[in-house]
Structure I
Amino acid sequence: MSPHEAGEMTSPSSGLSGSRAPSQNPAQDQNQKQDLDRRFWPQGWWRLMSLRVGIVPVPIYIVLILLIAALSYSGEIKADGPTMIVVLVVGGFTCAEIGKRLPVLRSIGAGAIFATFIPSALAYYHLIPAKMEKSIIDFTASTNFLYLFIASIIVGSIFAMDRDVLIRGFLKVFVPLAIGSVLAAIVGTVVGTALGLGAHHTFFYVVAPIMAGGVGEGAIPLSIGYAALTGAAQGEIFAQVLPPVMLGSLTAILLAGGLNFVGKKYPSLTGNGQLQPHVGDDSGLRIEDADEEAKHDVGHVDVGTIAAAGLTALTLYLLGVLCFHLFGLPAPVAMLFFAVLAKLTRTVSPELERGGMVVYEFVRTNMTYPLLFAIGVALTPWDKLVAAFHLTNIVTIVATVVTMVASGFVVGRFMNMYPIETAVVNACHSGQGGTGDVAILTAANRMQLMPFAQIATRIGGAVTVTMVLIILGYFK
């Protein structure tokens, strides 16, 4: 074979290469490329699929809307996993996208607010089909996936923390919490008394419920204790203490969104989800950036490792459940301590820690707004929230929560902690329990703080309820 023949066999224009020779006319090549890009199928369709509502491609979103409508019309909306995943994903991300596109409000956590309170209002005014509403409530209660979410977030964020930061953070976080609680109780009581609510009513029925740890762990135990001590009907007392819990949580969500905005304007005030400056050698992973569009580089993690990390989170949660039945310690708190112990004793390998971070990222990105939508429908009574909206209550509640958050900011800075982060943790002490923690941390865009938020909510709430009932016993 001659060199010329060999050259023909390997020429770029040869059929064996499968490619075309570059044109001698660049303008013609550009026109051909533009023609290819203008084709609807498949290039145009792929571009359309890249547009998303939350995590859902727009064409899939439209199909899901039609499917949900058809299933609702036929009465086939059931509380099974596949159906509820679709309903909650579509509902949650739709509400969140509305909030994220509103000027000003999007900067203070409107996505989380809308994903929680729009479905609450829709359910109250019967704008959600009754069958769908019942299915959402049944699914939320039967699956208990709020705690699946919290378990994944806690374990993933604990595994991703630097050990030195973890040790110092857990010891120091109680200081701004304690100082903030005392100051908030004083300021809230003084403001309510000045507005004519009376010191006794303000402290026991407005201020204390805000810091009691939510509904299940706060308002209900308070109402039972109040009923036992005063002889009043527990249901009537519960109706009085629930609205401050709801409005206090809403106030905390708004403040958390505002803190996120301040952190973007003044980066020196925030660790972007890290509670305090890092000191010493990095013996583990750290979450560096809390921006919701950020992608954390954790290297290659195989599917089996990710599954093992998820199962580890569930194992720690079930250990927490067992501790609750044996010792009465709330399951999330017990799970939190088990996760910290595993991290400090190096029980989990670096590979499993990376898997835990992937689980954390998956849950944070894909489950937050669907979970908030379910919380709005199943666990957030719109009428109780609206009942708290009269001027004296609003001013007293806002004064209480602002004092709590501002105290965390100031004390955190004094203790060489990031002020934004300590203020966000203190805000969780004013939230609606675990559901409030999710909404507050979502608005603040600092889901990594979930372990500290659980301390503020569970331990802080339990201490508050105990102390308030002791005080009432003396002043009833």
Structure II
Amino acid sequence: MSESDRRAVGRVRPILRYDVPAEAQVLRRRAEPVARVTRSVAQLIDDMLATMYHADGVGLAAPQIGVSRRVIVVDVGDGPLVLVNPEIVRRSEERETAFEGCLSIPDLMGEVARHKSVYVTGLDRRGRKVWVEAEGFLARAIQHEIDHLDGILILDRAERIVEIPKEKRLKIVFMGTPEFAVPVLERLIDDGFKVRAVVTRPDRPAGRGQRLRPSPVKEAAEAHGLEVLQPERASDPAFLARLDELEPDVIVTCAFGMILPKAVLEKARVAALNVHASLLPRHRGAAPIQHALMAGDTETGITVFYMDEGMDTGDILYQRPLAIEPDDTSGTLHRRLSVLAAEALPEALRLLVSDDPPRRPQDHSRATYAPRLTAGDERVRWEEPAERVAGRIRALDPWPGAVTTWRGRPLKLFAASVAEGDPPPGTAPGTVLAAGAEHGLVVAAGRGAVTIREVQAPGGRRMPVGDFLNGHPLRPGDLLGAGEAGDRSAGSGGGC
């Protein structure tokens, strides 16, 4: 059943709570059998399903919405199961112990032993007799809901009761698109956070056939059975209406790729947060990883901040630093920061619900910017110092690759580092000082020299310099980047 179908067929009803005396009386009462599945019972079932899905539950019993009838609904990811007058007719001797939550006990979890498998009979929504053989999670959910029909709560069966951390009670809408955001989303799911829905960019044509391809975040969300929203614009009225229905406490964005208007930010009851791959206010913008490398930074990190209508200008909630290693490329740094972001967000959410959540304004006078890279940023500027030249090459590794020219043809450069020693006085920047399989290419920069260990010629594959030299007569004294005066003038760099 699609999310739209879930919303259309029933109305969401309030869920009774165990800690409200008048509501607890209903929860503790044994429910009455249903004599016949009538239209009103069918409507009750629709309302129960709508309520369960709205609350992100996997099961619901009629007494939990104030109706003392023997009706349960369950959906553990395989579609809705409806049972009227359910009865367990056979159960396994083997039991499993696991933690269970309950929509009527939203702040506690109980460690409960249940039969590993059960055989259940009852009526479906049309009044027909059905038999269900269930094991594992489905068996546990059915037993949990039948307990509700008998006035039994997990508090009565639990060997141990633990309080659900405040941050795990937050209803979260997650917004992200590329691979960088996937570990962050999956960490939220694995840690038991309540991700109500995932928002990502619309599918885009890709590959030779230009077939529509879903974003990595969409693929991850669908693998976990989460609702996926893909608005063309964040201001789309239908999208805003769905956010109203989701009632998020927190909106989390991570590499989403779309600017959120105030109308979206205001949907978050507690906060709208962004997970950004730099130590703000340094490197605000879309390409902080690449710009950190091009700028020669020795440290970067993750910032979780409160979003406002500016470009990465909101107050800081939490930061985690990360050292940039001398051989880091945008690829390696991307992966390490993605893992760090997945670690940082749960901690930031814990701080968010603390008695005094941090909120540190950014020092805007120290801000630097990291706009999207352009074709001009890909050109190697040999007149720059070796540290900056190597940084640019590593910033564009593995994609799209830093580009220079050799004998008038483009040549992509990878795996760069600062070489030991300085070129002879008067050596023109871009001059090849050494070329060999063992040491790679050593090329003079504006100050110092750079070692390059992998290259790629047009139409070819990326390869070690030694392999390239087997078929190309590149030798010491050759000048790389010759004829690129427009790209090699001082001050044309793409750093910060």
Structure III
Amino acid sequence: MPHPKTAIVWFRRDLRLTDNPALAAALARCERVIPVYLQAPEEEQPWQPGGAARWWLHHSLTALAAELEQRGSRLIVAGGASLQTLRRLIQSTGATECHWNRLYEPATVERDTRVKQALREDGLHCESHNASSLFEPWTVKTAAGEPYRVFSPYWRRCMQQLTEQPNPAAAPELAPEVLPRVPAEVDSRTIASLGLLPSIPWDGGLAETWQPGERGALARLDAFLSGPLAGYSEGRERPAEHGTSMLSPHLHWGEIGPRQVLAAVGDSRFDAGAVGPEHFIRELGWREFSIQMLFHFRDTPLVPLDPKFADFPWRTDNADALLLAWQRGRTGIPIVDAGMRQLWHTGWMHNRVRMIVASLLTKNLRLPWQEGARWFWDTLVDADLASNTQGWQWAAGSGADAAPYFRIFNPVLQGERFDKEGDYVRRWCPELAKLPKKIIHQPWMAKSGLLEQVGVRLGRNYPAPVVDLRQTRAEALAAFEQLKQRADAG
């Protein structure tokens, strides 16, 4: 009796069953499907996931394994170099096909290209698919055939393509109700053996905040659609409120895809006055823009896109102490400290506050944006190389569509504007909770006796500002002017 035609589906950051093109293609072509997750840490250098991301991955894999088991399948977990491990699984299962969904980080593209070529030379039908983007990074170009470096014209072109071509969100594939059984003789490691969870339990805040996995992603989307979406254009700017989707980690890990999100938002984005949906769709567009920027400009995680910034005069005096104060949420600038503490506790930070803390680091503290990018990479559950790189280069003024060099956020004014009542600061800096809203964003300006009345002792139970905001703004502007003059002269 002939063996059933068998396909391996290589799960990576597409940890879902709904709208999973690789899984759908394998099921359409083969009677037997082997879902596989590989851990190949040596292939992730220098961007191995940080502790928060590893925590998320453990729980997301656990959720995926449960979904597979409910449908009669199971997740095969293996470790080792990707090609050798896949070849071993192919030999032990008799697989004749291998399917996966594409990722776009430069090192991953190189790895996948090698694997695909080698497996095809071995005689396998090997196919990759698009599960993680609306517009793959080579499909949207300028009239000159170049990648876009400015977001607005890029997104206009994307929206034009949506009207010219079939809507990529028209019909996301439903999750299969039943899956083929994986033979018992196919060995698997346990998810726990991957060592993704912290040895010291610091992850309580993550567990309180998140539900990793496809079900958690769909629940988060439903909550957003029924609540914050309508007022998103304004609500997204207020960190004390639940005004954003908080879908970024679910999108990063592929527990939900952008096609699903776009389809769920639906045609409301074209309704008259539907400003919230339109703004939210643009955020999906920014994610797409970041993917294509990293794909075409592969060195940008470490090197400024604008080459003149390679010579920027970063601070050298007291740099280590200032970086540590920023990382720990001990700068003495309340909105910044609140954001950094939210990041440490939950593995996530409100986007408005991300811009504020990045501006303080790169402009007022004048520390390299790469230090901030690395810290975010280590601490975010949604640590995405494309989005993280794009965000930090934007903040530093060195990237695509970057903030002008003279745009230096005043964290006090930002706090007073977007956290008017001070509730965000009170949530994450409880030592300041009794301060009135008029002074909570700059406690060092409190009248004599007020701090003592509410139990705030600057320099003791809450730090004094590590820098003078006005002075360091002037120093940053001088540094940028020096850089500009050098570039003009060169």
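Derivation of every value follows stated rules applied to the coordinates shown; laboratory data play no part. Remember, it's a predicted structure, so these values are computed and weren't measured experimentally.
Quick check: 15.2 is what I get for mean projected area of the Cα convex hull in nm², for residues 214-461 alone, calculated from one of I, II, III. Which structure matches? Present the calculation step by step, with values, prior to reporting the outcome.
Details: I: 15.2; II: 16.7; III: 14.5.
Considering all the candidates, the number was obtained from I.
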request  = Work out the source of 212 here, i.e. which of I, II, III gives that when volume of the Cα convex hull per residue in Å³ is computed.
outcome  = I
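For the read-out helix-only ellipticity at 222 nm (-39500 (n - 2.57) for each DSSP H run of 4 or more, over all residues; to 500), a value of -7500 was computed from one structure; give its label from I, II, III. Walk me through the numbers before you get to the answer.
Numbers: I: -22500; II: -7500; III: -14000.
Computing helix-only ellipticity at 222 nm (-39500 (n - 2.57) for each DSSP H run of 4 or more, over all residues; to 500) on every structure in I, II, III gives -7500 only for II.
Upon calculation of relative contact order in percent (Cα under 8 Å, 6 or more apart) from the atomic coordinates, which of the structures I, II, III produces 9? Walk me through the numbers on the way to the answer.
Working: I: 27; II: 9; III: 17.
Value 9 for relative contact order in percent (Cα under 8 Å, 6 or more apart) corresponds to II out of I, II, III.
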